[in-house]
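Below, each structure is written out as structure tokens.
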Structure 1
Amino acid sequence: MRGAALSFLFVLAAAFVLALNTFFIVSQTQQAIVLRFGAPQQAITSPGLYVKAPFLDSVQRFDRRNLGLTISQQQIVAADQERLVVDMFVRWRIANALSFYQAATSEEGGRGRLESLAISAMRRVLGSATSNDIIRNRRAELMQAIENDLNSAAAAELGASVIDVRIRQAEQPPTTQERVFERMKTERQQEAARLRAEGGEQATRVRAEADRQVTVIQATARESAEKTRGEGDARRAAIFARAYGADPDFAAFYRSMQAYERALPAGTQMIMPPDGEFFRYMRDKQGTARR
């Protein structure tokens with residue numbers, strides 16, 4: 001009885017080991033390749049329970065979900081000869097497990113191959129664009145071009161499909177940034193000097209025009225003033241002439257009074273004979289008295 005029990009246990013263990021090496025499960029997140037001594041025998045893309053030849057076949061599993069690949073600190077030379085440091089992210093998946101196994105054997109090997117293809121595609125596309133296009137002007141367009149280029153290469157060489165490509169960062173190296181900053185600073189200084197020169201020239205023209213207008217206005221004003229003054233003097237002379245003609249004696253008296261006022265300001269001392277012609281109205285109100 002004891003020997004029969006041992007035999008039964010042995011058979012049960014052997015059956016268990018045989019079952020482990022015969023049946024295998026592929027989950028919903030996986031795809032698999034059945035290998036016999038390293039040679040592919042069957043590609044499995046659907047989840048479920050499968051059978052393989054025990055002890056002869058092995059199973060190589062691959063992820064069927066979307067995978068990520070980060071490419072960091074890659075230096076490229078743009079079309080305008082500016083150097084840029086680019087970080088890129090790639091979303092991809094294994095589309096054909098058999099082709100992927102034949103090309104790369106494992107996911108790690110395939111990731112390395114895909115990284116090389118991605119760097120090559122990035123350099124080809126970005127090398128034909130200027131630094132300004134890469135940094136801001138055509139970034140979305142260039143990412144799509146890299147995705148298309150990489151997807152073609154990955155499908156042909158790896159059996160992989162590229163879902164999305166994103167340039168996370170594209171900037172100039174520190175040494176280039178300093179050089180570009182100095183160049184921009186010089187350009188801005190030159191632009192400022194040009195604007196100041198143009199402003200000075202415009203200011204000179206404005207001042208010259210203002211001075212010309214002032215001269216013209218002053219000359220016109222003087223001409224008008226002289227004309228008005230002349231007309232006033234003429235009218236004044238005409239008024240005096242009419243007044244003098246109406247009463248000559250009064251006119252003579254008025255002129256004498258004006259002469260006294262101008263000739264004898266306050267504090268003036270004069271020595272003149274009292275019978276002089278200048279003071280005749282001081283002797284007689286008619287100005288006709290004689291000694």
Structure 2
Amino acid sequence: MTTIDDALARDQALPDLDWHVFPAGTERDVFRAPSGGLARVRLGDPDAPRVVLVPGVAGSKEDFVLLFPLLAAAGYRVEAYDIAGHYESVDAGPQHLDPPRESYDYPLFVDDLVAILEEGGGPAHVLGYSFAGLVTELALVARPELFRSLTLMAAPPATGQVFRGVKHIGPISDMSPHRAAGLILWGIRYNLNRTPPGRIAFVRERLGITGRACIDDVVGLMMATPDVADDVAAIDVPKLIAVGEQDLWPQAQHDAYALRIGARVATYPTGHAPCETAPHQLVRDMLQLFAAAQ
């Protein structure tokens with residue numbers, strides 16, 4: 001059997017790369033969000049429909065380097081930003097809120113995302129990666145008019161203490177957020193997923209900048225995830241759950257969560273980061289989702 005879809009072959013041929021480098025023409029700025037200055041990158045026609053990509057805990061906008069040229073070439077204005085406390089947004093945080101707060105919490109991340117979406121003057125296609133999937137769901141419930149579609153990429157398909165559902169470590173995950181964060185960071189630093197040299201070098205550099213207190217707070221938030229599935233299901237925008245076959249959470253949990261919220265599921269032969277290892281397949285499925293929102 002032959003197929004005209006060569007997305008898998010393109011993904012399998014991806015080389016190692018310098019993850020600092022965005023495509024030519026990418027614009028950089030600092031967005032003044034409620035929590036402070038957020039480092040942002042944007043590419044594509046400013047008048048085109050927007051796609052906003054939100055990275056997860058210990059991540060950054062660079063996680064989407066491979067998606068940028070594909071989405072811009074498809075006729076979209078694509079943007080991503082470092083969430084508060086992370087990488088080039090490391091100085092943003094609860095101390096800048098009015099009134100100031102002591103810890104990072106869901107409203108901080110949701111309010112920052114809402115502010116970015118409001119700046120565009122109309123609804124956007126939004127992708128939330130892992131922890132940011134939870135943030136985007138909360139933002140969708142709070143401000144549905146700001147969304148054209150929602151993609152949850154490798155987001156926890158659970159509520160409450162979501163690490164209990166993680167493969168292998170679930171039974172030992174009931175610990176303090178600080179200890180759980182330490183376990184997660186150890187696995188990243190020691191490259192348990194065997195990511196290529198260029199990628200792991202960038203990830204280690206990024207971890208040296210991102211604040212540990214912020215990561216502890218976010219892990220704590222993920223250990224007390226609210227159940228908004230019914231509210232998300234009630235909002236009539238196209239939804240996609242995009243995951244790798246070797247994701248942290250079992251496929252059956254993603255499938256069950258998709259049924260709860262009325263989402264389609266796309267599964268790729270990869271792990272927790274389809275944006276890194278399956279970008280052509282991911283963008284193919286996102287474009288199908290976007291077409292359903294027209």
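Where does the value 20 come from, among 1, 2, when relative contact order in percent (Cα under 8 Å, 6 or more apart) is the thing being computed?
The read-out was computed on structure 2.
Here log10 I(q)/I(0) by the Debye sum over Cα atoms at q = 0.09, 0.15, 0.17 Å⁻¹ was calculated and came to -0.39, -1.22, -1.69; which of the structures 1, 2 was it taken from?
2
Given a value of -10500 for helix-only ellipticity at 222 nm (-39500 (n - 2.57) for each DSSP H run of 4 or more, over all residues; to 500), calculated from one of 1, 2, which structure does it belong to?
The correct label is 2.
From 1, 2, which structure was distance in nm of label points 7 Å out along Cα→Cβ at positions 13 and 213 = 11.5 calculated on?
Answer for the origin of the read-out: 1.
Readers should treat all values here as calculations from the given coordinates under stated rules, not as data from a laboratory. Just so it is clear, the model here is predicted, and its values are computed rather than measured. Cβ atoms are built from the backbone, for glycine too; each structure is taken alone.
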